[in-house]
Structure 1
Amino acid sequence: MDRLGAVIGRFQIFHNDHLKYLLAGRSLCEHLIIGITNPDPSQSKDDSAAPHRHLSSSNPLTYFERYVMLKAVLNEFETPHHKFSIVPFPINFPELYSYYIPSEAVFYLTIYDSWGKKKLELLSTHGLRTHVIWEKSPEEKGLTGTEVRRRILFDEAWEQLVPNSVSQLILDWNIRARMLLNLRPAIDD
């Protein structure tokens, strides 16, 4: 078992497949660091490996909301507070990695597509230890944040796709209304 492990993601919006990834990472280490990528728009970049990841429509939650969401999920799944940390992680700025996650941490990854491969390359190129938990084809990926956001936006059933704590926060924060507001400029054009 590793002393320090790390999982990274945008978690826009945290869903049940994110949960599988997080719990798998948690089982591999004594202390899990959860790095929230794209913590703010200045930390986001267009990337051909994942062309939608930098768009505001793909990022409805703030860093703080994702932080609160992750804490709620970890609490829901009975993870003691001393067993995890949540930090911003500027995936698009490798020169900053060491300021957020200690270099001795093992980065746990899941790979489904070119973006997963790009993350592995970014981390490995900068001398960080990685462990691929699983690699699957894009067809095997399953649930995506894009699908969860689409269902919320179009008022389709989505609650069963996320942990209970996430469902409650999405409703409390009225994220659907925010997503509709973000669409307004595109609709008005």
Structure 2
Amino acid sequence: MTQFKAIKPNVEVNGQTVLSVANALGAMKDTGLRFLREANLNDVKENGWYSQQDWLNAFEKIANKIGNTTLKVIGASIPDNARFPPEINDIHKALAAIDVAYHMNHRIGGKVMFDPSTGILLEGIGHYRYTRVSDREAHIRCDNPYPCAFDRGLIEKMAKRFKPAATATVKVEHDESKCRAKGGESCLYRVTW
């Protein structure tokens, strides 16, 4: 799976999610908006829909000009800006819900890619595939076009937000040997707490 390249050309991302690029940068919000404009994402509105490829182009510009740390910060901001199912109340449900939320915030051919009323999920953007390994471990396999650092920030934020109260830390490890940035089909993240 190639990073920064949409799987299908007519995929769109909702404006609330697109704006996370700028909102995550805090005092540097104008820089984020500039990267969006450079990627043909002008005058983004929260309730609008925008080309996923344009958004991925903004990520690639950020990666090349600022670096992966900024992409990780943007990924960590997604849970604050995207729609998630309301029934999430523990770390396993939170990690499993990333894929559903991912599809809820994208559409193809004008149709949102997950309908919570029917449970129907449309294909075409890849996944965040959750596997429960034990009570204190889960794996997330990412086979989507987003950069590794973005995915790691998103996964870490969800895990930390919903970790058990008695747990001090959450650890997220990225398996570098099969990484999409190195030509792999997917990235694997091991989450332990």
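None of the figures in this text is laboratory data; all of them are computed from the coordinates on show. The shown structure was predicted, so the numbers you read here are calculated from the model rather than taken from an experiment. Cβ atoms are built from the backbone, for glycine too; each structure is taken alone.
Compute mean count of other Cβ atoms within 10 Å over residues 121-128 for each of 1, 2 and report the one that scores greatest.
Working: 1: 14.2; 2: 17.5.
Largest value of mean count of other Cβ atoms within 10 Å over residues 121-128: 2.
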* For which of 1, 2 does Cα extents along the principal axes in Å, for residues 129-168 alone, calculated from the coordinates, equal 39, 24, 15? -> 1
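Given a computed value of 1.1 for distance in nm of label points 7 Å out along Cα→Cβ at positions 25 and 153, which structure among 1, 2 does it belong to?
Values: 1: 2.6; 2: 1.1.
Clearly, the read-out refers to 2.
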* Kindly point out which one of 1, 2 the value 18.5 was derived from, the read-out being mean count of other Cβ atoms within 10 Å over residues 17-24. => 1
* Structure fact -> Taking FRET efficiency 1/(1 + (r/R0)^6) of positions 105 and 177 (r between Cβ atoms, R0 = 41 Å, to 0.05) for each of 1, 2, the highest value is that of structure 2
